[in-house]
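No value in this document is a laboratory result; all are computed from the given coordinates. All figures in this text were calculated on a predicted structure; none of them were measured in a lab. Cβ atoms are built from the backbone, for glycine too; each structure is taken alone.
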Structure P
Amino acid sequence: MKRKRIIVMGFMGSIPIAGVIWQHIHYLVGLQRLGHDVFYIEDSARLPYNAQTFDTSNDYSYAAQVLAQLANEFGFENRWAFCARYLPGNPTAGLRLTKIQQLYLEADAILNVCGTQEFNPDLLKSDSILYVESDPGVEQIKVDKRVRSTIDYLSRHRALFTFGENVGRKRFPVPLHKLKWLPTRQPVVTDLWKTRRAPASTAVFTSIANWSTSGLKDITWRGEKYLWSKSREFLRFVGAPKKSGEPFELATDIKDAKTREKFLRYSWRFRGPHEMSVDYWQYRDYIRRSKGEFTVAKDQYVRLHTGWFSDRSACYLAAGRPVITQETGFTDHYGNHGGLFAFRSLGEIAEAVRAINADYKKQSRAARAVACEYFEAEKVLRDLLDRAGI
């Protein structure tokens with residue numbers, strides 16, 4: 001592959017929590033390993049969040065500190081920038097604004113990771129912007145509802161990619177209105193997660209989640225409301241640990257005492273998420289110390305049969321930790337052949353737990369094999385660039 005100049009745009013400085021950081025790092029390192037000239041740029045009018053003080057403000061020094069540290073650890077020193085578009089003069093950390101403007105003009109590809117990058121006059125001079133959607137369903141519904149701002153925004157991209165691998169297929173019900181969506185999935189640099197250490201005998205199935213995000217991207221379509229939160233799906237399967245005969249652990253923060261008590265009655269354990277949220281190495285260690293992952297998917301992903309798969313679950317697989325997750329249609333493409341189990345019912349969860357316990361070493365190897373076959377960063381990103389015509 002010919003060496004290209006590629007910009008990754010995202011929000012790991014402005015929302016510096018571990019899951020977000022790893023999601024972006026996999027793009028950067030994967031593209032580097034393909035031999036490309038890679039830069040990371042945040043250029044937003046959104047105020048950054050400080051994960052230590054728990055607030056947002058126009059002070060971007062913490063975001064700059066995080067990005068500088070990540071650049072040193074993952075090999076993009078002197079190739080990053082944070083531009084505060086919300087302040088007069090658009091001040092920057094890292095690269096200067098003139099360099100950012102030059103890069104926009106020269107880049108062979110600009111990856112709009114998670115589709116969160118808003119346009120500005122400098123960025124609009126590029127015709128090489130690739131939309132990479134991690135949350136399928138909402139944008140397709142907005143297009144079907146003729147939301148002009150969404151249609152205009154998507155149309156400014158050279159190509160549209162989505163983690164919803166069933167978008168555009170018969171089982172995905174939302175019309176696309178001539179927009180061409182290309183399937184992709186989360187790239188994972190699998191060797192960053194590999195461990196030779198088996199989990200302790202006391203290890204349990206775990207997951208990490210924001211408890212309730214309802215309202216952020218909830219949407220009504222054809223008389224039905226589709227929720228963006230996982231909380232309702234976790235409540236639907238609250239009985240999973242008791243049905244499986246062993247405790248599960250969830251790293252999350254449930255504020256409601258009655259809800260928390262209900263989970264405790266069904267043999268759930270809780271872990272405070274804050275430390276691992278601000279320390280991406282602790283986040284990785286938590287996953288690697290787990291027996292495997294049990295998790296659910298958001299209501300939107302399930303009922304629209306999107307084919308979506310979690311970037312965090314892909315990291316569990318890369319660590320050789322089997323995953324039991326709710327069916328979204330991803331098994332149309334991979335999974336359910338060892339290491340990765342989809343479920344629709346409590347009985348299927350219990351069956352998956354029994355299969356994993358019956359031969360853990362085999363299931364661990366299978367999990368790792370799924371990650372290497374379907375999520376390896378160099379494979380995923382080479383395919384993405386090829387299909388975008390880069």
Structure Q
Amino acid sequence: MNIDFKDKKVLIRVDFNVPLNDAYQITDDTRILAALPTIKHVLDQGGAAILMSHLGRPMKKMKPDGSINRERFTLQHIVGHLSNKLNTTVFFSPDTVGKNALLLANELKAGEVLVLENTRFEVGEKKGDRDLARRLAALADIYINDAFGTAHRAHTSTTTVADFFSPPNRAFGFLMENELKNANKILNNPSRPLTAIIGGAKVSDKILLLEKLMDLADTLVIGGGMAYTFIRAQGGKTGKSLVEEDKIDLAKQLLKKAEATNTKLLLPQDSVVADAFKEDANTSIVSSYEIADEWMGLDIGPQARSAFADAIATSSTILWNGPMGVFEMSAFSQGTKHIAQTVASATANGAFSLVGGGDSVAAVKQMKLADQVSYVSTGGGAMLELLEGKTLPGIAAISG
């Protein structure tokens with residue numbers, strides 16, 4: 001950020017979409033912590049920070065009378081916590097834009113922070129509304145986008161508002177810069193061999209990513225529920241495992257593409273199977289290609305863990321997106337945990353590792369391995385689309 005912030009009002013789009021319990025207390029402040037370096041930099045340079053973010057989906061969870069549940073989704077819930085983390089007074093505007101917000105912004109002094117109300121309380125936010133963007137821009141001299149987790153959304157606060165600031169007066173924050181820098185280590189001339197570990201439930205959620213990785217990765221490891229669609233495509237018996245019947249032909253095409261691009265594709269040779277989708281179900285370990293009719297694969301088995309670990313251990317670059325099984329049930333979490341440990345070990349031996357995607361991020365955090373991998377992305381959907389090769393609106397708005 002080569003911008004002089006001294007005596008400037010700086011509008012910063014942060015991602016404070018944090019989980020809250022029933023008492024509206026923050027249960028995970030990772031996203032708030034990730035935004036602190038940019039906020040502190042602005043304050044240290046003599047600027048004033050005006051923060052905007054969304055919280056939840058208030059328009060989808062209205063009260064019975066059709067009104068917004070402001071008590072549940074107000075950003076006032078994060079003000080006290082943010083104040084403690086910044087060790088300074090944080091002011092709050094009960095409006096996102098308008099006379100009160102403008103008055104509070106105008107009164108803000110260097111070194112002070114103002115949090116605007118939830119951007120999604122404004123109907124125009126998700127529409128990229130230009131009038132709302134103009135009113136937001138009127139609050140500040142400079143615009144910083146540091147909300148990577150929402151960079152794939154063409155919303156007013158992430159994209160349109162940038163149009164109202166000249167190129168010298170708009171920039172990425174430190175978090176956005178780090179996300180892009182680390183993604184580029186995967187996308188542009190990665191150290192080889194590159195191994196991509198892709199898990200999750202459905203092939204359909206990650207078709208574009210899988211196709212992209214066929215051209216990029218040396219080894220593609222596929223686990224989780226999506227593996228069984230590929231196994232069925234190879235003629236395997238998958239019992240009651242999750243299979244997308246309408247994606248079997250696509251899986252066949254992807255298997256052919258792996259051969260054509262000389263990509264080594266690893267599927268789990270064995271699975272932990274269960275007779276019901278529940279924690280205390282009866283379990284067994286069988287070939288992933290010979291699962292009985294009334295059983296379902298819910299985690300990768302010991303052979304698969306060993307084969308996947310061997311591929312990871314010999315890699316120079318590692319991308320991990322998605323769990324190897326039903327990670328939220330402890331009985332079917334061992335495969336994902338084994339991958340987490342192996343990725344951490346490979347990183348300690350000199351590999352670059354990027355972890356992105358809800359349950360894979362949850363796994364490294366739960367196992368206290370987040371600081372033992374190279375980078376943990378804060379944006380699941382945004383990182384996915386970036387790796388797919390898409391242009392993210394929030395990035396294009398700044399960089400053109």
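Among the shown structures P, Q, from which was the value 60, 45, 45 of Cα extents along the principal axes in Å calculated?
Details: P: 60, 45, 45; Q: 69, 50, 36.
That value comes from structure P.
For structures P, Q, which has the highest computed value of distance in nm of label points 7 Å out along Cα→Cβ at positions 26 and 290? Please list the in-between numbers first.
On the way: P: 1.3; Q: 5.3.
When distance in nm of label points 7 Å out along Cα→Cβ at positions 26 and 290 is calculated for P, Q, structure Q comes out on top.
Can you tell which of P, Q yields 11.4 when mean count of other Cβ atoms within 10 Å over residues 18-25 is derived from it? List each step's numbers first, then the result.
Working: P: 22.4; Q: 11.4.
It must be structure Q, since only it matches.
Match the computed value 1.2 of distance in nm of label points 7 Å out along Cα→Cβ at positions 242 and 274 to one of the structures P, Q, and report its label.
Numbers: P: 3.2; Q: 1.2.
Computed on structure Q.
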